[in-house]
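Below you'll find the structures, each written out as structure tokens.
The numbers here are math on the coordinates, done by the rules we state, and not lab data. Owing to the predicted nature of the structure, the values given are computational and were not obtained by experimental measurement. Cβ atoms are built from the backbone, for glycine too; each structure is taken alone.
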Structure I
């Protein structure tokens, strides 16, 4: 899954920045955005791959995480 960040203008003209939606593709993310903000205008959008967590950490990895 990817994260999509949108800057929009609502139907009332108010600007809303940095709305982040996690979805499989841009079309799904825009669909979810338009469910929340009906008749909005998308001013700008960016895509970033979702950061995956490292599930299995060894003792050295945990110590490095604590010392950061």
Structure II
């Protein structure tokens, strides 16, 4: 059987943890931050863990990253 391809955008944006969860960067932190208050900017700092339903979708995009 032929090999499956990984989505190029997914491998740049998501990382799998050792327990199988998916980490991703938060959206809305690149530019035009003057329209957001400080609380929003602080809470969007770092990375977040995706929900279970989103994890299944990302796992389909990255077949060999598990």
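Among the shown structures I, II, from which was the value 43 of relative contact order in percent (Cα under 8 Å, 6 or more apart) calculated?
On the way: I: 38; II: 43.
Clearly, the read-out refers to II.
Among candidates I, II, the computation of mean count of other Cβ atoms within 10 Å over residues 11-18 that gave 9.6 used structure I.
Identify the structure, out of I, II, from whose coordinates distance in nm of label points 7 Å out along Cα→Cβ at positions 3 and 19 was calculated to give 1.7. It would help to have the intermediate numbers written out before the result.
Values: I: 1.7; II: 3.1.
Derived from the structure labelled I.
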